1. Given a value of -13500 for helix-only ellipticity at 222 nm (-39500 (n - 2.57) for each DSSP H run of 4 or more, over all residues; to 500), point me to the structure among I, II it was derived from.
2. Comparing relative contact order in percent (Cα under 8 Å, 6 or more apart) across I, II, which is largest?
3. Assuming 37, 13, 12 is semi-axes √(5λ) of the Cα gyration tensor in Å, for residues 52-131 alone as calculated from a single structure, say which of I, II it is.
4. Which structure, out of I, II, was volume of the Cα convex hull per residue in Å³ calculated from, if the result is 123?
5. Have a look at I, II and say which one yields 1.4 for distance in nm of label points 7 Å out along Cα→Cβ at positions 76 and 244, as calculated.
Structure I
Amino acid sequence: MRSSNVINHAPTSTLQGRSWGFLACFRAMASPCELLIATDDHTIATAMLDIASKEAARIEQKYSRFIEGNPLWQINHAQGMGTAIDSETLQLLRFAQQCYQLSEGDFDISAGPLMRLWRFDAGAKVPAEADIMLAKVQVNFAAVKFDEQQITMPAQMNLDFGGIGKEYAVDKVAYLLAEKWPNISVLVNFGGDISCLVPKVGDPWKVGIENPDALDNAAALLSVHQGALATSGDTRRFIEVDGRRYGHIINPSTGYPVLDAPRSVTVLGPNCITAGMLATMAMLQGKDAEVFLQQQSVNFKVFR
């Protein structure tokens, strides 16, 4: 039976009955996460929330650069020595390599030194030119060598899966739920990165695209029966210094935020990680974002 009450599932998660099924909410990867579940079965909805929250936590624990001792920390602190990797890490590295090659070096997960240099919290300043130049020297995914067994990279380099990790988690959770419940449509939404593998029967899921000029308000509403979408932008992470706005999308070739970048880019794709790659690559194109997306033959929405 569907319930209209909020049900406590875990300290940081909730399950709420809706007219169309259940809304499950939790937090992971510094983002609000939710599942829109098209079932009246409370037991199934609870099980879905449990699987989703545990899988998101597992991926975050494994690949967050902020967690000491995890596999990514071990790679980043290997001091030039080889580090053993598993098949999941190999898969992510291969995708990161594809991003690097397709973007001609602009989408680079080794840009960690630059990302740490640029801060976007209250009172943050533009880094010194000398510091930016020093950090740039440490960024070059082409210097990362890996195979099925291990990864090796220069001692000063650092990898950051932040640009693909959340989208990967969305796809993984969507797959796990669809594999176990192939007849129940679930829309997985982690901070605006979305996947729905099992088609929604009847009325589609409604997905709002945030208005950059009025945060927490939708500027456009998408109808989703099946598919994935991802959004990249600087609507929440930016600083203004001396009247100039600096967004958080950094161009590794310059060491500075991308010039003339859109406020946000939303891309519809076959899966969330591909949509996210295209959205970020479009941001990196700056004033040419729309032209780039048109060349990819995908549906998109750009706000400037």
Structure II
Amino acid sequence: MCTALFGLLAAPAFAQGSCGEVSITEMNWASASVVTNVATFIMEQGYGCDVSVVPSDTTPAVTSLAENNEPDIVTELWLNSTGEVYTRLEEEGRVQRLGAVLEPGGVEGWWVPSYLVDAHPELATIEGVLGNPDLVGGMFHNCPEGWGCRIANDNLIPAFGVEEAGFEVFNHGSGETLATSMASAYENEEPWFGYYWAPTALLGTYDMVRIDLGDYNEEAHLANQNPDNPNPQPSDFPAAPVLTTVTTDFAEREPEVAEFLSNMTFEVDTMSQIVAWIDENNASSEEGAVYFLTNFPDAWSGWLNDEARENLSALLQ
């Protein structure tokens, strides 16, 4: 690992500015952690903020906004996994979406390895998968508790009749075990069937096929975000807007930082490169953030005001 990375990680706050205390979520998946660490580094070193990082997930983060009006910043918020609570917060004027943090957005779906589809083309559709549980291992790999996708999947499973078709549903305890299950199956060319999303290093490494779940039904998908949905219906996952959102109080208190956050957008391919670099180098998300800042200056320099850009340029020379 480059020693310059460690030096930057350990650097004291460089900028002197009017920015005060700021709280920001760190969701527990790789790309979100990178986003939070990039934003934290820039806010501290470029804008002089005193940043506290709050470990979270989609559902707890939105709940905290609703109940406590905090944290100030929620980033990599997958809008189609937030349900009606977040929409209500926007309608009430309590939160503001600042912009898309991933461009063109996130991809969610149910996947099988490409080598299974090559051998059995019918596995490219949900009908083909449900009709052949033995070909995909007889198990559906579900999201961990607390993830927004877990609620959607828990509704889609009965909507499609997954268990009735003979599948066992395995609810993973963490994102790490979900990823390991796919990687292990792929490395050994074994069956696998489950949920995953992009951008991720895993889908950048392994050739997986997003199976056809049929048409996207907006009404059904929104209803499937409710854990108490009385009548789950089938629907594909839509292309997912992935946002940075802030409380209105924060946007009014720190307008220059809010403007930076509204500009902070990562190309999905770039994010996949960062996450892959982290995996390949056994690096932390903080080191991944510095890798991005030192190797993609053209991507982030336009996000900042002149003073912050000067502060960061001096530090990263």
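Values in this text are rule-based calculations from the coordinates and carry no lab data. Since this is a predicted model, take the numbers as computed values, not measurements. Cβ atoms are built from the backbone, for glycine too; each structure is taken alone.
1. Going label by label, the one that fits is II.
2. II
3. Values: I: 25, 18, 15; II: 37, 13, 12.
Of the options listed, only II reproduces it.
4. Only one of I, II returns 123 for volume of the Cα convex hull per residue in Å³, namely II.
5. II
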